[in-house]
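Presented below are the structures under discussion, each in the form of structure tokens.
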Structure P
Amino acid sequence: MKEIEEDIPYYQQIKTKIIEEISNGTLKHGDKLPSERELAEIHKISRMTARHAISVLEKEGFVERRERVGTFITNKRIQYNFISVNSFTKGMLDKGLKPSTKTIYMKREKANEFMAKTLEISQGEEIFCLQRLRIVDGTPVVIELSVIPYKFCTGIEKHMEENVSLYQVLKDQYDITLVKQKQRMRISFSDQKESQLLNIKSESPCLLTEGTTHDLSGEIIEYTKGMARGDLVEFYSEPTNPI
């Protein structure tokens, strides 16, 4: 290193330097960091110190380690409007990001007591369940579950291709316009399956959202549940017009 500040640990100096380069634009979202060995050689420090610096940056959400690939800058918070009724794809494209979606499962089943009460339907009534992994610029960011009474969307399976907007399908095929959401949010921790899908460590802090979406008449059309990465996603509230 060019200058060594004796009172500041070496790993902290490396961490600060990388954060400064992120802030001034030298390092951008998606850039690959030098390996631990390369960092050690560049800054004349031990590999253990370089590893510690990267571990702290990862814990604080500035970088992401990808197995057998390397360490990448992830300091680009993905903002979600907490109460906006808008499609994921449109919202990300409006921010200049590249969204994609992977279907985890799509099925029909009978509503249990909780789902019947939430959707204000009869227990045992048929419901459509769609769980998807939302991806932004190649990075998985949120797992989303949508549950809709099947009577509102009969035959919807044939319309739900990969990366198709559910809300747009409801509008175009079923004349359903969603205009309002009632949501609540809390901190949760990812289980093993969620961690694998989101490419994070097990029991990582996440933002769990849960609520209902309503049409123009106020009827409940959808139950939603989302598990978003706490290191990448932030929610804000700003009312918008319906899609």
Structure Q
Amino acid sequence: MAGDPERFARLLVDRAPFLRTLADGAVSKRVLADAHDVSRSTVDRAVRDLETVGAVERRDGTVALTLVGRLGLAAHDTFRADVDALAGAAALSTLPATASVTLDVVRGAEVVDADPETPHRPVSVLTDLLAESVHVELYATRVLPEVMDTLRRRVGAGLVLDAYVVPDVLDALFVDFREPVEAILASETVALFEAAPTYPFGLVLCYLPDGRRIVALVCGERGVSLLLVNDNRDALAWARERLDRVAASARTLR
């Protein structure tokens, strides 16, 4: 394989459809031409290009994917999926560039945007998730009245709640929402902590009755403009690490 990574990357993008056709096994050039509705000369050029980087080989009148081709296609597909995920979560741009967010929490996430037609949808999805949970760990950077109402109802039904709240939000809660806060704190299943303002986003880790765990990342300067909901292993590990970091410096209030 010629050692030109830039050319290899360009060919992966340009010739990915051909590589994907070969992923299930060797096929003839005629099959490649028919599958992509292109001329035989186009297929010949594509095969020659891919041969020069070691991505395909000719075998008994057919074209086959090599190990390099298979791994290259996998790398291309992973990159494309990451780009698509980021494009769908463009509202993350409201966070600082240095925010402690990685692709682990974006990959495979359900992206819930606030838009002019459904401005409250992210909060609605979040409260629905809280309503299903039996245990919630949260890091709060803003007051969301709908979340307060849901937590009050769920705590009354036995929800276990570990709440890490930044000082400004604590002040607002006890000034503007004293009654629901006191009702929530009356439960023995609730632990409240004062947390340092470590992250510019809210974070919720929900434990569901069936044993599943789901993480929700909450973004928005006012209210919630974006909610990322994810239950994959890497996203859960990302959330666990950040909540542990918050807990390590938090002060127990109750």
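Any read-out appearing in this document is the output of simple, stated calculations on the displayed coordinates, not a laboratory observation. Quantities reported herein were computed from a predicted structural model and do not represent experimental measurements. Cβ atoms are built from the backbone, for glycine too; each structure is taken alone.
For the read-out helix-only ellipticity at 222 nm (-39500 (n - 2.57) for each DSSP H run of 4 or more, over all residues; to 500), a value of -7500 was computed from one structure; give its label from P, Q.
Values: P: -7500; Q: -15500.
So the calculation was done on P.
Can you tell which of P, Q yields 1.7 when distance in nm of label points 7 Å out along Cα→Cβ at positions 141 and 173 is derived from it? Each step should come with its number before you reach the end.
On the way: P: 2.6; Q: 1.7.
Source structure: Q.
With Cα extents along the principal axes in Å derived from the coordinates and found to be 68, 33, 30, which of P, Q does the value describe?
Details: P: 68, 33, 30; Q: 77, 35, 31.
Only structure P yields this read-out.
Quick check: 13, 36, 20, 18, 12, 1 is what I get for P(r) over Cα pairs in 10 Å bins from 0, in percent, for residues 13-116 alone, calculated from one of P, Q. Which structure matches?
This value belongs to structure Q.
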